[in-house]
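Colleague: In the part that follows, the structures are each spelled out as structure tokens.
FYI, it's all coordinate maths here, none of it is from the lab. Since this is a predicted model, take the numbers as computed values, not measurements. Cβ atoms are built from the backbone, for glycine too; each structure is taken alone.
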Structure P
Amino acid sequence: MSAANVALVTGAAGGIGAAVARTLAGGGARTAVVDVDAAGAARIAADLSARGHDAKAYRADVRDSAAVEHLVGRVEDELGPIGVLVNVAGVLRTGSIVDSTDADWRAVFDVNLAGVVHCCRAVARRMVPRRSGAIVTVGSNAAGVPRTGMAAYAASKAASAHFTRCLGLELAQHGIRCNVVAPGSTDTAMQRSMWTGGVDAAAVVRGSPAAYKVGIPLGRLAQPEDVADAVAFLASDRARHITMQELYVDGGAALRG
């Protein structure tokens, strides 16, 4: 990562987003730490600043396209031209399809898909005249593997992944790369929120034949830093000839390449 680069990371107040912000800042990027949780974003930015990195917190709701447009303008005015966008903001609602509500589906798609579209559109408009940039969307291996009780989440992640690939096709002529990182089970608050009825890390690693869920061949949950390292690679010049790809970071759980 160039020390002159500016990276905007959504969902950066915790979990994978915070790890991505730390990794990119550690690589020399001026980092916009963005989250709807203003206090959480401020904590991450303050910690990065205390470690000598150039980071600033911003509150924004990615569901609001006007707010995202304003955010991107502020970041470019205050930190400089955005060279890297990482879409991490996401929400999860679990439950059976037949018991789900319209509100459930809207809540998930408004963040996991519309939020990605809003951020990509606002940043790409500015990247195009500069003819450079990298966009990475953090999806999920659930986008490519059916999951019981996770239809809204899986469908939203599949949609955002394919949107990112389509965007990459359109932006390739401008020298802008767009890729997806698809984590599997990662030790975050979102993952732990699903640990009910005796489920724990060991149970996730073993898998659940009753739910048609394969375990994790590498025998461990991912840490947020594992995902962040993959994001940092795809955002860097080392991946300069990689675009429209989806990199699974799931310990082999999806049983696919």
Structure Q
Amino acid sequence: MEIAGITGKVALVTGAAQGIGRAVAAALAERGALVAAADKQAAGVQALVEELRAGGHQAAAFPTDIRDSGAVEAMVERIEQELGPIDILVNVAGVLRTGPIESLSDEDWAATFAVNANGVFYVSRAVVRRMASRRSGAIVTVASNAAGVPRMQMSAYAASKAAATMFTKCLGLEYARYNIRCNVVSPGSTDTAMQRALWADDHGAQAVIAGNLEQYRLGIPLGRMAQPSDIADAVLFLVSDQARHITMHDLCVDGGATLGM
């Protein structure tokens, strides 16, 4: 089935320099969106844009630190002036700090929430107030299945993703009257640089798929780890016209790892 409602739209994607964000930005561009690719990593986001343009797609780089609300407001204003009204927002940018709770520093906690929760708030707030005046828009926040299931040594990450998830649902409730749909995609373990940084050796993927009883972590029933494109496909659906009657939904894409939450 052809995905409708994306061609010609301006789509802002945060965390676009790598991993899931890069896959989402590429998928949107390949379906005709004009992608505003945002990331703190200026070189990475510029490389993505050059690659997309070389393939005949429309994209522009907006290096931005979403932890800075002023920088976010300036970025959104610039996108609207240079590319046009933002029709689609996908919040993907995220960081991971791991460790036992007693060992987490104040900085670890604050740094995690600064991106995973505050950043989602800053970007969504800046975008939705403009969408509301046009009475149209679609927002997706990429959270995590850890938002609903406790994880050993991932308390800050899980808590920040839970905050982002509930914020996005509240956003959807408040702005439904403006025809703005706000949904969440919650990936499980996905083959990205963030995931690979957790592996002890080259057998990390197999260990994740198998699960870990000592950490109270079920494996992946489908027997495979997600690729960034799997998450991008879920995002594409939720921002498309095929999902026009879906809002405040949390779509878990984890191969069954959380048993349907």
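Colleague: Suppose mean count of other Cβ atoms within 10 Å over residues 87-94 works out to 22.1; of P, Q, which structure was it derived from? Intermediate values should be presented prior to the final figure.
Modeller: Details: P: 22.1; Q: 26.6.
It traces back to P.
Colleague: Identify which of structures P, Q gives the largest calculated value of distance in nm of label points 7 Å out along Cα→Cβ at positions 23 and 223.
Modeller: Details: P: 1.2; Q: 2.0.
When distance in nm of label points 7 Å out along Cα→Cβ at positions 23 and 223 is calculated for P, Q, structure Q comes out on top.
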